Structure P
Amino acid sequence: MLDIFICEDDEQQRKKITKYVENYIMIEELDMKVTLSTDNPDEIIDYLKANNVNGLYFLDVNLNHEKTGIALGADIRKYDSRGSIVFVTSHSELTYLTFLYKVEAMDYIIKDDITDIQKRVIDCIDTANERYMSEHNETTKKRFKITSGDKVISEDYDKILFFETSSKLHKIIMHSENRQVEFYGKLKEIEDLDDRFYRCHNSFVVNTDNIESIDNKTRDITMTNGAVCFASSRNFRKLKKMLWDEK
């Protein structure tokens, strides 16, 4: 979930921005929430110290506090280095301070343009959500890491087609969309890594997501790149059931 923080000393302005955000989240059913809406920058930092956060921050530049919004942004970076920071200000000339404090801002919203504020807030939410989803998908994507010679090789599970035993003792060959890699290992260890990996034969483990077709007569399994793997009679029946259940 993406946490949203609003720090604005003008209560009316703060309530307005909070309402824009909450209404848009509800209408679009986004996986985010207004975690804190406050006039006190210290409350935001205290929260970040106590929680692991990926956030979107709407910060007023002038907070009538010993800490400016830009100084707050610099402090936020210490705890949420990839957070999206948006400065809301009546003083566009102060934006140069973001360079002085080395705060990378996603946007600057000028309060004077009242009709534009809601649209700009929504645009920032959409942009932050796209970034969050992209980063989340990337970090949750599973990768298979192996050592081959002096190299450590990493491959997306999605791109792996199948594994087969090598003619060399105790070695396995990984076949992916773009390459083949030989390494020391056991097929038993491979099949236990992920539900997509199925031991169809003593010599093969296939990625069921990358099966193009199966032949009921020959028990051949054709992968998406045209390569053919073989299946034992018993394992072929189980594979057919697996593929059928998935449909």
Structure Q
Amino acid sequence: MARELSAHGAIPVVIPLVSFADPEDFAPLDAAIAGIERFDWMILTSAQAVRAVVKRCEELNLSLIRPGSKLRIACVGPVTAEAARQAGFRVKHVAEMHTGAALAGELRNRLEGMKVFVPRSDRANPDLPQALNQYGAEVTEVIAYRTLRPSGVDKLHLRQIAEGDTDAVLFFSPSAVQHFGELLGSQQLRALQDKLAITAVGPVTANALREAGVRRLVISTDTTAASVIEALEEHFAGTVKQASTGAKRE
């Protein structure tokens, strides 16, 4: 994303608001990996889920893809799918709409009676397992990693950006929205919409921002860099046009 923004003439400033840690109890994940032959599908909802599963497989000295395996892999979006492919997984399905519930809907005709393994964050949205159950799947959801707020966030830098040193702030996950509110206050987050373009990368993050009280949003239709760039270009083109029209009227 930073490379794409730079290529389009923007100046990206990256401030991590999310960090990851191992699950407090590896037992459910270990059991699922050890018995992977019993699953028909594994659904991956983030690149971090891919990394967490691969890392644990290496620690257990077990392969997830075994001879004669019936396991099919579905990913919530292209970023996750690319991480899965780089890990050596053969991805059967990539969601067209980049949400867990949408992925379940796209697979609904192939889920009845299927055993589905879902390794996720401890703070993952509950919509996916609920939808899978609705379509008749037998779901094994396990915590593959924990999502935490980083301990070393530069609050001063964050506050300077929020107070006008930037033209847009991009949020990539509900956790990032939550952590921003915890660090600077929910009122400060809501105040941003009067100063700059608050941009939600994907519909799930957009919902989190709305729940935090932010109403004026730039929303990318999906989580790809191209979609985010397009949404920002449309927003700023409209802003320039409005400013130009206002100047003529004066």
Structure R
Amino acid sequence: MKYDTSWVSHPGGRTVNEDTCGYRLAPTGGCWVVADGLGGHRGGPKASSLAVETILEYLALSSENPLNILHATLENTQKAIIAGQQANPDIYAMRTTIILLVIQDDQARWAHLGDSRLYVFHKNRVIFQTKDHSVPQVMVSAGDIRPEDIRGHEDRNRLLRCLGSPDDFRPVIPDKTYAVQPGDSFLLCTDGFWEYVLENEMEELLSHANSAREWLQKMEELLLSRAPENHDNYTAVGIRAIDIQPVGQGVAAL
């Protein structure tokens, strides 16, 4: 299979985009990364771009199966961000969420920290989504609020884990790989994106899209029709498993 990929990253209603996304495609699969920087206009963009670049470089240089080194990849990235904090006091507070997807020989595995999400679609339906490392997600797990209440919760931006935090480096990585089927799709996105696009709408728009690019365009149109003028940065990467040639590689930050 080949992996049709498209991305969008925009500052939204802010002056600075603290999000970064990047990907690399290979004959045997690829890797895709989305990061949402924290720590202000200087620290946020630096943290997210450093995370994406470090991850892609680490995986590109490794001779090991990428499915087996996700923890080591994020551990190496954590060290790079900590080193960046120590080297520049002006960005000592930089942090970033991260969502990383790797596919090798049509087997997929992912890892994440924070509230940037991965969605897995089979037959145009969500069959898996990551759980946020946030206060509202803990409240959902405790039965205090419903999953749909996370989007509008007053504590939605209170994260419990992220890259760059020296106190709690615990990325979530599934034990088993997922066998990708023709027609499966993946969405990696920051909270500025999923805040305005509901899961059933992701499914509906996917079912009427002929490409990853068209799918993202339709979701972005919906987002912009709802978001207030001062809305957050938003970034998303869409991937569809189909029999086409891969469309290059890229790293994006606006």
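Suppose you compute Rg and Dmax of the Cα atoms in Å for every structure in P, Q, R: which one lands on 20.2, 73?
Numbers: P: 26.5, 79; Q: 20.2, 73; R: 17.0, 49.
Corresponding structure: Q.
Quick check for you: by relative contact order in percent (Cα under 8 Å, 6 or more apart), which of P, Q, R is greatest? Walk me through the numbers on the way to the answer.
Numbers: P: 11; Q: 18; R: 32.
Ranking P, Q, R on relative contact order in percent (Cα under 8 Å, 6 or more apart), first place is R.
FYI, it's all coordinate maths here, none of it is from the lab. Being a predicted model, the structure only gives us computed values, none of them experimental.
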